[in-house]
Structure P
Amino acid sequence: MSRVLISSLLTAMLAVITVACSEKPAPVAETKVTEDPTLVTLTAELKSNVKVGAVTDMQFVDTLRIPGRIQVDEQYESRAGAPVTGRISTLDVKLGDHVTAGQRLATIKSTELAQYQLSYIKSSQQMQLLTKAVDRAKQLLEADVISTAELQRREGELNAANAEVNAARDQLTVLGMSPGNISQLGLRNSGMSTSQVNSKISGIVIERKARLGQVVAPAEELFVIADLSHVWAVAEIPEQQIVHIAQGQSLNIEVPALDDAQLTGTLAFVGDVVNPATRTVMARANISNDKKLLKPDMLITILLEARPEKVVAIPETAVVRENNADFVFVQTAKPEQFKLIPVTLSRTYQGFNEVVQGLQPGDQIVLDGAFHVNNERKRKEME
């Protein structure tokens, strides 16, 4: 190979090397770091508006809302019926009247009563005759006209007659006659064929089943009198909730008919058996009703505080509500950094929410001011 050819090749190779060295390397594509949108770092200004603390357990007292009704307190209720078989001749009260103890409610004309009165009169007269016979026998015994045995025989007859009078008097008392009227029978030796239906207590006539001219018997109920200053609040408690209530427990009552007015009462009775048809237990509370605002059979709602239950709970101010879900800000490994996480909440009590899932006691979260932290998170996300 000639020198000229070699020189040309070397020159060409140097030119290629020179061009290759003069070319710049291609730039490396930059990778943009994407920040986690659920993370927020608290600034000094933001820290002044929030409160951070640990998730804790607390005693939750649930409120049970149980439908019920108002009933007459049976301890302040009296049912009056006919003491004898007869026909109602007068009615002295009407529905809604206030009556006092001993007041006449109705009058009944009865031939049965007349017969018992006649028996009383006869036994009273017989006792009077035998009393005189005994007194005369004592005088004759002193005069040695009769024996002691004769006196004792007459005294025995007097005792039997006295027992008959007492039995007849008791029968008339059962039939509704007062002691004064019974005494008058013996004085004038004439009967009264009328009997009275009287009230045993003071109260309101809440039922009247009697009609003028109606034929009645002792088994029939004619009037119901109730003192409505004391009433019962009655409810059927589901058997699963019975464990949360106890006799003597205080409760509140809402009355829809009185603009949801709230009253207080004391749980006086909890049933001992479960109704197999409804799976409920009857409970009853005593309610004071001095103003007579509560009426029998009025619908109510009984609010019962269940037994305290230990649960994981957080303040309502720690909750962020978005897209129909609940979230809280939990502290990360960096003290100033918080992460938005979902939680499942349940009941509320005194400004706290029960946490079912998502947090454990001891977790550090934003207890107050979560709204401000979430606004900062959204602002960072928009940048």
Structure Q
Amino acid sequence: MPVNTPATLSLQLQVPQKRIRDILRGLYGTLPQGLSRWELDQEMTDAVRAAVGPGSASDSLLWTLEIGDQVRRREVHDAYGGQQQGGISTPRRIPDILVFTDPVKGARYGYEKFEGLREDGSYSYTGEGQRGDQVFVRGNVALRDAAKNGQIIRVFTTRGPVATYVGSFSTGEPTYRVETIPDVDGKWRRGIIFNLIPIDADATLLPLYGGGKVSGPNIADWTPPDFSDVVIEFDAPLPAGERVVSRLEFELQAGFGGWLKSEGLIPSRLTLPSGAFAIEPDLYVESNGWIVEAKKSTARTYVRTAIGQVLDYAHVAKGAGIAAVPMVLLPGKPADDLIGLMNELGITVAVRSESGFELLVP
């Protein structure tokens, strides 16, 4: 790493990076050809410090890092404070929460199977606690209550001492889920998986959920989902009715897959690359080009969500040269105006019927 960059100097001097770059251009002209950022030797660093002058920093600390900046983690803590060990840091000098994730180190303990960038753009992050069940203390409490307390979550990826600033995040809904994960000794325990959503961030800097890599489109064998896939928070269990509704959605998918096979059609899994991550509809029928998104309810909010999702899948599939006919799978017929809306959008509606399933083709 160079002696200094505008990012590291901005942390030390508490001035915006733009001001530092303006000073550098005034002293040395434009950025040398072939370089994407300023790399300062000691002489240049001293010149910038002299140009900024003493006492120019504001009494209130500024967040000066820009998305993609690489600095040493200790430089972040030198500027803002906070715990220098662990993944969640709560510096007292700023109201923000700092989150550090090391994908390479996490993979040693199997964390890559539980955290990473998901297809909806959210980021799953494993809470603190290396041994035993993870509980809501210290950093885990801070992260859980960040949105309630109006705190911004600033995410970094780390590799050794170097931290790359990904951007600002908040917590999504639900704020977290609980899964069975390994500890550092390989023993299984209850782990807290936080659901972080970007405010202003570069998602391409984050690892993918499950440790996978984005490649080209992939069509694979489909297997029906199982109710055991549903994760229930151990400290706030879902009501029995909610568990039944969740189970119905999986049974709906399984039933539709079985009906397709009885009709001589083969359901598949379709994985599509989309930007930094991969997206996957609930089912894909290659022979007909059906891209299927299932929802557990015919309520308007669920149908609206299904419409957006299935049109997104179809758009990405067509861009990858794959035949795509959008289809929404529901447990019953929705309101007539919603059927009309989907007809206008070219979406086939599949609904459960006494004989199996009925297709409402636009």
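Values quoted throughout were computed directly from the atomic coordinates according to the rules given, and no laboratory measurement underlies them. Quick caveat: nothing in here was measured; it's all calculated off a predicted structure. Cβ atoms are built from the backbone, for glycine too; each structure is taken alone.
Looking at distance in nm of label points 7 Å out along Cα→Cβ at positions 45 and 77, point out which structure of P, Q has the largest value.
Evaluating distance in nm of label points 7 Å out along Cα→Cβ at positions 45 and 77 on every structure, the highest lands on P.
Which structure, out of P, Q, was Cα Rg over 2.2 N^0.38 Å, for residues 61-164 alone derived from, given a value of 1.06?
Q
Work out the source of 199, 47, 44 here, i.e. which of P, Q gives that when Cα extents along the principal axes in Å is computed.
The correct label is P.
Of the structures P, Q, report the one carrying the highest value of relative contact order in percent (Cα under 8 Å, 6 or more apart).
Going through P, Q one by one, relative contact order in percent (Cα under 8 Å, 6 or more apart) is largest in P.
Compare Kirkwood radius over Cα pairs in Å, for residues 125-348 alone across structures P, Q and report the one with the greatest value.
Ranking P, Q on Kirkwood radius over Cα pairs in Å, for residues 125-348 alone, first place is P.
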